[in-house]
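Undergrad: Next up: some structures, all given as structure tokens.
Every read-out reported here was derived from the displayed coordinates using simple, explicitly stated rules and does not represent laboratory data. Keep in mind the model is a prediction, meaning the values are calculated, not measured. Cβ atoms are built from the backbone, for glycine too; each structure is taken alone.
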Structure I
Amino acid sequence: MDFELTEEQAALAEVSRSMLAVSCTPQLVRSMAASGTDVDDKLWQRGTELGWTGLAVPEEHDGAGQGLVELCLVAEEIGRAAAPGPFTDSALAGLALARLGRPDLLAALAAGDLRASLACHGATGGRYDGADLVLSGRATAVQSAASADWLLVTAAVPPGPGDAGRRLVLVPRPAAAVEPRRTLDETRRWYDVVLDGVRVRAAEVVTGDEVAIQWLTDAAAVLNAADSLGVGERLLEMTVGYVKVREQFGRPLGSFQSVKHKLADMLTTLKGARAATYYAAMALDAGVADATVAASVAKAFTAEGVAALASEALQAHGGIGFTWEHDLHLYLRRAKVNEMLYGAPAEHYERIVARLE
């Protein structure tokens, strides 16, 4: 696989970073956290103007026809800016619907006129009643669910008239109850989605193909790793900038060998995380045999590594890093929550061992 970015991919990353530097300042992130707002409309508009939500939608449905690698480039910049909003959820929902032959919502998702959130966590099940699927249960940690138009829900179906197994279901957001969920993360809004006998038509069952559903959850985990990668890169930048100017015993902190070692370890972690994340994205795009293992490696290594890196960054900043006014805690909180989303590292390590055995 070629790990070099093409000119188009490099331009996508550059323009995304430039836009977020102007349109998603820490002041905006803090104000949205204080107000409990899911999405900033101006930021959403600018993201859709850059084509984020339609990046992986086929060209015949007004998208750019790109893949998971390009979505990772955007997710990395979103993490670097600690940006709120379900950009990657909507984009991944569009990619999944395109892969599974459900074109009806693609143009609206690509244009940003509709927003979708992934509901992959929690205990959600369904039973068939005639041709309809009746959903019950609670999906947890659903990003920006209150402002979503559609929810892409993963539900377990027990043995019965139809085949047992998981189903991927499109649920209109108004059909479900959403409850705000307080998490450590101050940069994004999270909800529980309660499904109490929600009846969906057979046409809204996207797929029962376990391979396709596994691909979606793997892709979501890799995008989460890309977000963590961006968080880690920003934390390293902040830490390097701080230890260059903060003095102790008449010398910059960065001149001490122990601090240099700490920064070198942080950089090494990010190098490994980048390689693991983009290999996994390329493997999922190409459909190679080890794609699921690669996704688990990327998620476990990156999420765990960046969460530890965030703690090291906090220590390097000393007392100022513990204050509410400093932006470091926004990134530390995001990294810690990312570590748990789409499977904690321990779960992915178990998956890796089971696959290799």
Structure II
Amino acid sequence: MIIFAFNLDRKYISYISKAFNAQAMKKNTKRLYNIYSKEDLQAQLAAEDGDRTVLSFYKYALLTDPEQFRDQLYADFDNLGVLGRIYVSGEGVNAQISVPSKKFEAFKKFINDHDVLSGIRLNIAIENENESFLKLKIKTRKKIVADGLDDASFDVTNRGIHLDAKSFNEITDRDDTVIIDMRNHYESEVGHFDGAITPDVETFKESLPIIDDMLQEHKDKNIVMYCTGGIRCEKASAYYKHRGFEKVYQLDGGIIEYARQAEAQGLTNKFKGKNFVFDERMGERISEDIISKCHQCGTENDDHTNCANEACHILFIQCGECGDKYEGCCSEKCRDFKRLPQEEQDKLKPTMTFNGTLSGKGRYKAKRKDEDLKK
């Protein structure tokens, strides 16, 4: 009995020891993900001293251990106060972030000293807002941009000729040039280059074969493509060269860098409207032109929003007057549903359909805006 009790005590002590060590290790391990609510994050951001610089960057690079790279990047960026959304894969990094302006020089030094990120272009946003991002989120993915391509089937390094803003303006003035927007329909709806082909697509993956078909009749012309920051064109230009297009060009640095160069050099700005961005701003103005309309009343407007009914959340364009009328929602149905007590919303949600339930991103149906909740 004494020996049994002694052995039990040893097992118990071992268990306690392991639990203690696990807690100690957990305590000494830096947290590599966000644990705060949206309200807490907004409060933390509001309490910050100073402005933030919003920027994006990407880098195609061979990463042998994306998970380890992701964890280390999170720890390093968290120390620098970086917020934003970053994708890491075996083919590289794609980031949209904000950095405290007072730490921006330290951030640039970190980038310049980094084994993988050194030498990248930092695309500084045209319009900076502190609440562009609320948290730091870094995810590992199969690809940094979902393109659906088999990279092994073509030479991804055989990319199109890069154009600066001046060269872009010159070549797009020619009659033997076709301009193609590599972005999605809801992006080009609020802003695009003069004369550009704007495919009616929802994803980059979806656009590649569609654009291929659209360009077949222009195979002998200069094919000039552009996107927000340049990353989609890096892969697309190589793909279209593989598909037999010989005169392929891409706007270096995308719309963001073009706007910066055009302003700095006093060039004609050929981009009309807003540049859609994937953060809380949803757009930055490149020109004063408003080329789209409120999806609800049809007045000139280019302000994207998501339906305030979280059960719907569809992306659409809404003017201020309709925003007041529908309380930030896409329809009377969503507005009235949002007014219900949360307990009742939770009960009804599985049985109901909304614009966002029925439609893809940006596929707003104006005819449903006056639909009655009771129906």
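Undergrad: If we compute FRET efficiency 1/(1 + (r/R0)^6) of positions 79 and 287 (r between Cβ atoms, R0 = 30 Å, to 0.05) for structures I, II, which one ends up with the highest value? Provide the component values of the computation, followed by the final result.
TA: Numbers: I: 0.70; II: 0.20.
The structure with the largest value is I.
Undergrad: Okay, next question. Out of I, II, which one gives 1, 7, 14, 19, 21, 16, 12, 7, 3, 0, 0 for P(r) over Cα pairs in 5 Å bins from 0, in percent, for residues 87-270 alone as computed from the coordinates?
TA: II
Undergrad: If you don't mind, there's one more thing I want to ask. Output the label of whichever structure in I, II has the greatest value of distance in nm of label points 7 Å out along Cα→Cβ at positions 111 and 279.
TA: I
Undergrad: Which of I, II yields 16 for relative contact order in percent (Cα under 8 Å, 6 or more apart), as computed?
TA: I
Undergrad: Given a computed value of 0.65 for FRET efficiency 1/(1 + (r/R0)^6) of positions 95 and 247 (r between Cβ atoms, R0 = 35 Å, to 0.05), which structure among I, II does it belong to?
TA: Source structure for this number: II.
Undergrad: Given that semi-axes √(5λ) of the Cα gyration tensor in Å, derived from a single structure, equals 35, 21, 20, which label among I, II identifies that structure?
TA: I
Undergrad: Here's another thing I want to ask about it. Which of the displayed structures (I, II) returns the greatest value of distance in nm of label points 7 Å out along Cα→Cβ at positions 143 and 239 on calculation?
TA: On the way: I: 2.3; II: 0.6.
Once distance in nm of label points 7 Å out along Cα→Cβ at positions 143 and 239 is worked out for each structure, I has the highest.
Undergrad: With mean count of other Cβ atoms within 10 Å over residues 151-158 coming out at 20.5, pick the structure among I, II it was computed from.
TA: Only one of I, II returns 20.5 for mean count of other Cβ atoms within 10 Å over residues 151-158, namely I.
Undergrad: Now for a different question. If we compute distance in nm of label points 7 Å out along Cα→Cβ at positions 47 and 191 for structures I, II, which one ends up with the highest value? Walk me through the numbers on the way to the answer.
TA: Working: I: 1.5; II: 3.4.
Going through I, II one by one, distance in nm of label points 7 Å out along Cα→Cβ at positions 47 and 191 is largest in II.
Undergrad: Computing helix-only ellipticity at 222 nm (-39500 (n - 2.57) for each DSSP H run of 4 or more, over all residues; to 500) gives -17500 for which of I, II?
TA: I
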